[in-house]
Structures are given as structure tokens and as C-alpha cells.
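S.K.: Below are structures written as C-alpha cells.
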Structure 1
Amino acid sequence: MSINCNSVKMTDKNGDLNFINQAPTQWRDIPKKSIVYAPKEETIFLSGGLTLLQDKLVEAALTSMGIRFTALPNPDFKSFQTGKAFGNRGQCNPTYFTVGNLVKYLQNLRDEQGLSSKEIVRKYVYITAGGCGPCRFGMYITEYKKALRDAGFDGFRLTSFEHDKGIFQGDEIKESLLNFSPSFFITLIKAVIIGDIINILGYKMRPYELENGKTDKALESCKEIISKAFLKHSSLVKAMWQCRNILSQVKLNRLQPKAKVIVMGEFWAAMTEGDGNYNLHRFLEAEGAECIPQPILNRLMLSLWEAEQTLFKKELLAVENGKRVDFSNLKSKLMIKAAKAAVKTHFTLYAKAIGLHNYEIPDMDKLADLAKSYYTLECSGGEGHLEVAHLIESVKHNLAHLVISIKPFGCMPSSAVSDGVQSLVTARYPQANFLSIETSGEGAANFYSRVQMALFKAKQSAKEEYEILEIPEYIPKKIHNYLYQPKNEKAGSAATLIASL
């Protein structure tokens with residue numbers, strides 16, 4: 001075979017074969033021309049990737065601090081196609097969606113709103129997620145730059161947030177652009193926590209609404225109220241109380257036996273609300289299920305737990321080396337404890353104000369104890385041991401009728417758990433109804449078919465659980481009020497309500 005044939009590779013340049021016979025060149029992610037970037041007052045930060053509600057609340061929270069921040073639109077299938085067109089092959093699903101969504105947004109600024117590519121590169125900065133151990137999604141800064149360069153935005157600033165390696169690990173961003181003060185992080189965490197709380201209530205209410213769309217309409221009103229509270233620096237507790245009044249007006253019929261489904265797995269795939277996971281949450285609701293989403297709070301608490309474990313290992317190593325007293329980690333330990341206390345305090349305060357009574361912040365030490373026999377706790381890739389612990393907990397405490405682990409196709413951290421370790425868990429807990437499923441951006445029909453098969457068994461379990469109960473002649477009105485949230489050994493919401501009478 002000739003050298004020419006050996007060098008032929010797939011191209012995304014619409015049939016342009018000029019690359020044949022060209023000498024290979026080394027990739028450089030440094031812009032070809034020097035760029036004078038905009039000053040702080042003109043710089044606009046872009047980000048996205050949380051839930052739809054949380055993206056908007058974060059936008060309002062950071063805007064209230066004088067930061068020019070814009071939440072990107074929800075990634076859709078066109079974002080995926082754009083990501084594949086400009087990205088290299090073999091990337092994971094979240095990368096195609098997120099980088100494609102960014103390119104699509106920048107193209108809209110250029111082609112629809114009239115900004116030049118030069119102006120966009122000069123004024124905008126994109127913040128994405130990084131880290132996560134072996135996760136390729138956290139290692140794709142250069143891949144993002146390649147896609148942006150090919151799309152006509154060479155030199156666009158891109159930086160990543162990593163919880164375990166400091167703040168920003170991509171392009172160097174001048175400290176004057178963002179002030180990483182305690183108030184910055186507290187405000188950001190408040191927006192994320194409030195978004196978690198409202199999302200949890202939305203998933204509890206929407207499957208039981210008497211009039212379709214009423215819950216979503218109420219949630220939209222709540223989003224506006226909280227956003228205004230951030231922007232006006234008014235009381236968030238009062239704003240949550242206003243949301244309580246709005247949500248209580250949604251009429252529900254909660255005595256419908258519906259399968260309760262825990263959705264977990266790879267962070268982005270389990271959390272996104274759109275084409276990135278084939279709209280899984282809405283699909284489950286349309287099929288007669290109630291979703292239990294994994295809030296971002298869980299990931300935050302896991303990060304704090306991992307930071308504590310790192311300090312513990314350092315202290316243990318110091319003792320083994322003969323050092324009796326070591327105060328070097330004292331400040332870090334105090335900061336972690338303060339962070340945990342702040343998160344729990346704010347969550348409890350806002351949850352009580354809006355009326356979320358039965359949600360417990362996960363105890364990471366207990367979850368670690370559940371998982372340590374199956375998964376090495378020192379492995380920090382993806383959700384780590386948390387996915388194993390949630391499945392075991394759901395079986396032991398009868399929390400759901402079905403547990404779904406969703407991940408991108410070929411996701412290394414999550415596949416090792418859901419396709420490997422969880423097989424041992426389900427062998428030891430045969431009563432567990434567990435489904436491990438992948439997304440690839442395409443192939444929705446096969447995806448839905450597998451979910452429906454697992455959901456059929458879950459719906460049967462929910463129906464049987466409900467029908468064996470003795471339903472009293474008098475049903476108090478409080479049963480249908482979302483503020484009434486009893487707890488017992490039943491999994492389904494309807495069964496839990498009847499058993500509480």
C-alpha cells in the first residue's frame with residue numbers, strides 16, 4: 001500500500017481532499033495571531049449544563065454580583081450534530097452536546113446577531129466542567145479548542161472548573177475578571193441548592209397533576225420570583241415562601257399507583273433535561289412513572305467527602321512517618337466542615353420555606369460503608385462508589401421500584417460500575433430492579449424499548465404494593481396537598497400516603 005493511501009483519513013471539510021500528500025503538522029492550541037482580549041467590564045462569561053432551572057438561577061445570581069454571565073440554551077440534537085461535525089471522532093456524548101451547543105451559540109451571535117468572529121473571541125469566555133478522574137469529558141479542553149478553531153473562533157477562551165485541583169485549569173483567566181471571594185461561592189451554591197429543591201418538588205408533583213402543564217407553569221413562576229430576589233438582593237427565604245403559595249394551588253390526585261424510578265449514573269447524562277438523555281425524565285413520566293432525580297447537592301457532598309478523605313490519608317501518612325503533630329491540614333479541615341455546615345443550613349432553610357419536608361441530605365459516610373465491599377473507595381472516577389451505594393440503599397430501604405443508571409456510550413468511569421460492579425450487587429440482591437443503559441446521541445428507539453421493558457416490571461410492583469392496602473372510606477384532603485409528605489416503608493407515593501392514614 002502506498003504512503004499516499006496510508007495518509008488518507010476521514011475529513012469533515014465537505015469533500016475537500018487537499019490534505020492528501022500534505023506533510024503532517026503538530027497541533028498547537030495557541031492562536032495563530034496575538035489577541036487583545038476585552039477588559040472586565042466588557043467580558044461576558046458563558047456556561048450551562050446544569051438543569052434548565054438551575055442554569056437560569058445561576059445566571060441571575062451571578063448577574064446580581066455584577067458579573068456579565070449568560071446561561072446557554074439547552075443542548076439539543078442539532079448541538080450534537082454540530083459537535084460531531086467540528087469535533088474529532090471517539091469523543092463522549094456530553095462533549096459532543098456541550099461543545100456543539102457552544103459552537104451553535106457563537107454561530108448565532110455571528111450569523112444572526114451580526115457580531116464578528118473577532119469581537120466574539122475578544123469578549124466571551126466559556127466555563128465548563130473538568131476533573132472526574134479518568135473521565136474523558138474532563139480532558140477535552142484541547143478538543144474544544146480544535147472545534148472552535150475549525151468553526152472560525154480561533155483563540156476563544158475556554159476554561160474548566162475542577163473541584164479537586166483548584167478553580168480554573170484551562171486558559172489562564174486574569175484574577176481581576178472574576179473575584180473568587182466567599183460571597184461568590186456562597187451565592188453560587190445558593191442558586192444551585194434552590195434549583196435542586198424546586199426541581200425535587202416538581203418531579204414529586206408533575207406525575208399527579210389533574211391538569212397537564214400546571215406544575216410546569218407554577219415552576220416557571222417560581223423561577224421568576226427567585227431570579228428577581230437574587231437581582232434585587234431581597235430575602236430568598238421570603239421568595240421561597242411565595243413559591244410555596246404558588247405550588248400549593250396546583251391540584252393533584254396523588255392516589256395513583258405509579259412506579260417510582262431513581263435516575264442516576266454519569267453526572268451529565270443523569271442530570272440533563274433534553275436530547276442528551278433522550279428526555280428520559282419526561283419519557284418516564286409519560287409512561288406512568290414518578291422520577292427521583294439525583295440533585296447536584298449529592299455531587300457537592302461527594303466532593304466534600306472526597307476532600308476529607310484526602311486530608312485523612314495525608315495525616316495517616318504523616319503518622320506512619322513518625323510525625324506526631326501536623327497542623328498543616330487544620331485550616332483545610334475547618335473550611336470543609338464550614339462548607340458542609342453552610343450547605344446543610346441553607347438547604348434546610350430553603351426547603352422548609354417552600355415546603356419540602358421529607359428529603360434528607362445524603363450521609364456520605366453511611367453510603368461509603370454500603371459500597372466499600374463492592375467498590376474501592378479510593379477510586380474517584382465519575383460518581384465513584386456513590387452509584388453502588390444508591391442501588392444498595394434503594395433495595396434495603398425500599399426507596400424505588402426501578403433504578404436506572406444512564407451514561408454516555410463508552411463512558412469509562414460509569415461503565416466500570418454499572419456494567420461491572422453492579423452485576424455483583426444485583427446477584428446478591430436479586431430483588432433489585434436495575435437497568436444500565438447508554439446514550440449515544442442517536443438510537444432513541446432502542447433506548448426507549450429497554451426502558452419500557454424494565455418499567456413494566458416496576459409498574460406491576462407499584463400496583464401490587466398499592467392494591468394490598470386497605471383503603472379507608474374517608475380520605476382527608478391533605479392527602480392531595482404536596483405539603484403532606486409522610487414517610488414509611490412503602491416505595492410508591494400512593495402506597496405511602498394510604499399507609500400513613
Structure 2
Amino acid sequence: METLDKSRKIELRNLVVEDYLELKKSMIKSYNKMPEAYWKEKEIKLLLKKFSQGQLCIEIDGKIAGCALSIIVDSKKFEDDHSYKEITGDFTFSTHDDNGDVLYGIDVFIHPEYRGMRLGRRLYEARKELCEQLNLRSIVFGGRIPNYSKHVNELSPKQYIEKVKLKEVYDPVLSFQLANDFHVRKVIKGYLGGDLESMEFGTLMEWNNIYYTKPSKSLHTEKVVVRLGLVQWQMRLFKNFDALVNQIEFFVDAVSDYQSDFILFPEFFNAPLMADFNHLNEAEAIRALSDFTEPLLEKFCEFAISYNINILTGSMPFRMDDHLYNVGFVCRRDGSFERYEKLHITPAEESAWGIKGGNKLQTIETDCGKIGVLICYDVEFPELARILADQDMKILFVPFMTDTQNGYERVRNCAKARAIENECYVAIAGNVGNLPKVNNMDIQYAQSAVFTPSDFAFPVNGIKAEATPNTESTLLVDVDLDLLKELHSYGSVRNLKDRRHDLYSLKLKKKT
């Protein structure tokens with residue numbers, strides 16, 4: 001192996017027109033068995049005009065030691081069974097497309113004097129970096145198999161490639177390409193006319209860019225993998241409103257540090273503020289608590305923007321038209337917000353607090369797709385989640401507050417059922433601990449969790465993750481929305497598709 005002299009200067013850079021004379025000398029030496037195969041000056045000028053970024057060279061002491069030429073193509077326009085002449089547009093490079101998705105390599109060579117210095121690897125790595133920078137799906141090129149002519153009587157092209165992969169046979173081109181993370185996608189007959197060493201067979205090679213993201217026409221693309229943060233909130237007495245806000249911000253800050261897309265708070269998590277109104281009856285105390293709802297909404301909207309996270313505020317008492325409702329808000333990270341309402345009021349909420357059931361049921365648009373929210377008792381009514389699923393809901397959030405374990409089990413088991421019935425994820429978050437100085441809020445029981453449909457792509461028990469029961473904590477969970485798409489079409493059972501619309505139907509009577 002030739003070693004690089006210390007006085008030599010090596011540089012990897014983009015090719016320029018002024019390099020052509022040195023480039024031609026290097027090509028003639030490299031293609032000594034095909035001396036007329038070098039690129040003409042007009043062709044190099046055309047390549048540089050169309051795609052200067054894709055033309056790379058290595059210069060050593062003023063000489064062109066190696067070169068890699070490429071174009072961008074739209075993979076949808078070419079079958080795998082194409083020829084070199086076709087992919088280059090008969091060497092006019094009319095096939096180059098700035099909006100294409102594949103970096104297509106049309107040539108790589110190293111001057112014989114500099115072989116053994118791993119210059120080819122440098123050029124391949126530079127191509128990979130370019131592919132990532134330009135957000136292209138892959139690098140593709142047609143490779144030669146120059147040693148195949150020595151084995152043509154005993155091996156088919158497929159058998160030859162397999163033996164090269166297993167290192168039972170050496171091929172100077174294919175062995176190098178396989179060592180640089182390229183794989184053979186197809187064998188093409190007649191790829192490069194006149195290549196007798198390869199018996200005119202070519203290997204369509206590919207390297208996939210794992211960082212590629214499919215471009216969208218919209219600036220606000222919906223995420224596929226969504227991270228949820230659930231707050232299992234400890235009920236405790238707070239000195240004042242600001243102390244409660246500080247605790248809220250602590251959780252928002254902590255969960256956002258993990259790049260979560262959503263954070264969910266429980267139902268009536270702000271109940272500790274009622275401690276100052278214990279001298280009032282229960283109905284008056286909950287109405288006094290409602291005075292904090294709008295100031296809390298302002299804080300939540302502020303945190304959603306500053307911490308770049310969508311916040312579901314659990315639920316809080318809210319006065320509208322002299323009536324008291326149990327509502328919550330989705331505060332988006334763009335500063336906007338939507339209100340959701342508890343539709344079914346428990347007997348205790350009605351008798352102790354005089355809360356009225358709301359009328360608003362609809363999915364809520366977010367930058368992670370459509371979501372739904374059902375507050376506690378509402379999840380025990382399957383019709384609501386089904387209506388939301390028909391509006392393309394993928395994630396259902398359930399803020400809840402239960403005092404006993406049997407109450408919790410109702411919420412939990414119904415939430416699990418909603419995930420199966422509606423082919424969606426269901427996230428539930430509740431309160432834990434005691435509030436001895438707040439009437440009607442003495443004890444709490446919760447185990448926050450994320451539930452999934454029950455099929456092969458999901459956990460066997462339908463539980464993606466769950467928190468430790470009755471302990472203040474956060475739960476961070478990633479959910480893959482693409483798995484729901486596959487389930488909808490290819491699941492073992494297809495609950496949404498298999499409904500008997502000819503036999504029954506479900507719809508809202510009131511427009512919300």
C-alpha cells in the first residue's frame with residue numbers, strides 16, 4: 001500500500017470547470033482498458049451547470065486523484081430495469097431533477113497512482129453527507145462486477161453476488177461497495193454496453209438515508225410518533241395561587257425537557273385552592289374556585305408557548321350564563337386554545353356542587369393530528385368516543401378524579417375498552433393523595449396510564465405504560481400513529497370497518 005508523503009496536500013472539494021485538463025488525464029489513466037470512455041469537457045460543463053454540488057473531486061498536490069459525479073433523479077420516473085444511457089438521458093443529464101428524491105451516482109474513479117489510500121471511501125462518505133444535507137431518500141447507482149467474466153461458466157449473476165457477499169469470491173468493485181454499506185437492489189442485464197468484464201451485467205446498488213423525511217406541501221406536518229406526558233398530580237395544600245402555578249410550571253418544564261408533544265393534567269387538580277373557602281358551603285366554595293379558571297388559562301397558554309408543548313389543562317369549574325360547568329382547555333403551542341366540556345355529571349357533582357352537563361363534543365386539531373378529550377365519567381359512555389373516532393380522532397385524553405379504587409377501575413376499564421373499540425390510544429391522568437382541609441375532596445386514588453388497541457403491533461395486555469399507583473409522578477410515553485393506520489386495514493379484527501351501518505347508526509342530536 002502506498003503511504004501518503006507528509007509533504008503532500010490532500011483536499012476533498014467540489015469540481016470546477018478549470019479542473020478539466022487534470023481530470024481528463026486522471027480519467028484516461030483510470031479507464032486504461034476503455035481509453036475512450038472518459039467524459040468530454042462539454043459534458044462536465046453541463047453537469048456543473050445542472051448540479052455543481054454533486055460533482056466531487058480529491059486533489060493531491062494539484063492533481064486530480066479521484067472523482068465522483070452524480071445527479072438527482074425522481075425515482076418514480078424510472079423502473080429498476082433501466083440502462084446507464086437511460087438514466088443519464090443519453091449523456092445529456094436531462095434526467096436531473098432538483099425536486100427529485102434520489103442522489104444517483106453516475107461515476108466514481110481513482111487514479112491508479114493513488115489507489116490503496118482509501119480515497120474511494122472518502123468520496124462515498126462525502127456523497128452520503130450530501131444526500132443527508134439535501135434530504136434525499138437514498139443514493140443509487142449501477143455498479144460493475146468486473147471479475148464476473150472469470151466465473152460466468154459456473155455462476156449465475158445472483159450466485160456470483162451471493163459469493164461476493166460471503167467473501168468467497170472477491171470483486172474489486174462490488175466488494176468495495178458492499179463494505180461501504182450499499183446493498184444490491186437488483187441485477188440489470190445490459191446496464192453498461194461494452195462492459196465485457198461484467199458480461200454487461202450491472203448491480204443496482206442503494207444506500208438508504210435513515211434521516212430522510214418525506215417533504216410535505218404543508219409547513220405544519222403531522223408527526224407520526226407522538227410523545228405524551230401525563231401528570232399524576234399530588235393533592236397538597238398551597239400557600240396561594242402563585243404557589244400552585246409554580247408547581248404547574250415545574251411539571252410543564254420537566255415534561256417539555258423530554259421533547260413531549262402533549263402534557264395532560266388531571267380533573268380538578270386545582271381543588272387545593274378551595275382550602276381558603278372551607279368556611280363556605282360546598283356549592284359556594286366550588287364557585288369561588290371558578291374565579292381562578294381564567295387566570296390559570298392565561299398561565300397555561302403562556303407556558304404552552306414558552307415551553308413549546310401542547311397542554312391539556314385537566315378540568316376546572318367554569319361559569320357560563322350563571323351556570324357552573326366542568327371544563328378544560330387544550331392550549332396549543334402556537335398560542336391558540338380550545339375548550340372541552342364534561343357532558344355527563346356524576347350524582348356527587350350535581351348534588352354537592354350544582355354542576356351542569358356541557359354540550360360540546362368534537363375533535364380538536366393539533367400539530368400532531370386530531371385528538372379527543374373526555375373528562376372522567378364521560379369515558380364510561382361509549383357513544384362519545386365512537387363519535388370522536390368517526391371524526392378521525394387518534395388519541396383520546398381522559399383527565400379524571402376518583403376517590404376510591406372501585407371508581408378508578410371503572411374509568412380504567414372503560415378507557416381500555418374505548419382504545420379497542422375505536423382503534424386509538426387512550427391516555428388517562430388522575431390525582432393522588434389527600435386534602436384534609438377541603439370539603440368533598442378528602443381522598444384520591446389514581447394510576448395514570450396509556451392504553452392501546454389489542455393486536456399484534458401493540459402490547460399483549462393493551463397497556464403501553466402505566467405509573468406507580470398513588471404516587472406523584474410523570475409518565476412519558478411514545479405512541480406510533482402509523483400503527484393505527486395498519487390496524488385499521490390489516491388488524492386481526494377491524495372494529496371501525498366492520499360496523500353494521502345497515503343495521504344501526506350513531507349521531508349527535510345537537511350541533512356543537
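S.K.: -7500 is what came out when helix-only ellipticity at 222 nm (-39500 (n - 2.57) for each DSSP H run of 4 or more, over all residues; to 500) was calculated for one structure; which of 1, 2 is it?
M.R.: This figure was derived from 2.
S.K.: Quick one: distance in nm of label points 7 Å out along Cα→Cβ at positions 84 and 196 came out at 3.5 when computed from one of 1, 2, so which one is it?
M.R.: Only one of 1, 2 returns 3.5 for distance in nm of label points 7 Å out along Cα→Cβ at positions 84 and 196, namely 1.
S.K.: Of the structures 1, 2, report the one carrying the highest value of distance in nm of label points 7 Å out along Cα→Cβ at positions 316 and 452.
M.R.: 1
S.K.: Check the numbers for distance in nm of label points 7 Å out along Cα→Cβ at positions 180 and 476 across 1, 2 and tell me which is largest.
M.R.: Max of distance in nm of label points 7 Å out along Cα→Cβ at positions 180 and 476: 1.
S.K.: I would also like to ask the following. Comparing mean count of other Cβ atoms within 10 Å over residues 236-243 across 1, 2, which structure shows the greatest value?
M.R.: 1
S.K.: Can you spot which of 1, 2 the value 1.04 was calculated from, given it is Cα Rg over 2.2 N^0.38 Å?
M.R.: Answer for the origin of the read-out: 1.
S.K.: A value of 1.0 was derived for distance in nm of label points 7 Å out along Cα→Cβ at positions 300 and 340; which structure in 1, 2 was it taken from?
M.R.: Traced to structure 2.
S.K.: For which of the structures 1, 2 does the calculation of relative contact order in percent (Cα under 8 Å, 6 or more apart) return 10?
M.R.: Of the options listed, only 2 reproduces it.
S.K.: Out of 1, 2, choose the structure whose coordinates give Kirkwood radius over Cα pairs in Å, for residues 60-187 alone equal to 15.5 when calculated.
M.R.: 1
Bear in mind these aren't lab numbers, they're just calculated from the coordinates by the rules spelled out. Source: prediction; values computed, not measured. Cβ atoms are built from the backbone, for glycine too; each structure is taken alone.
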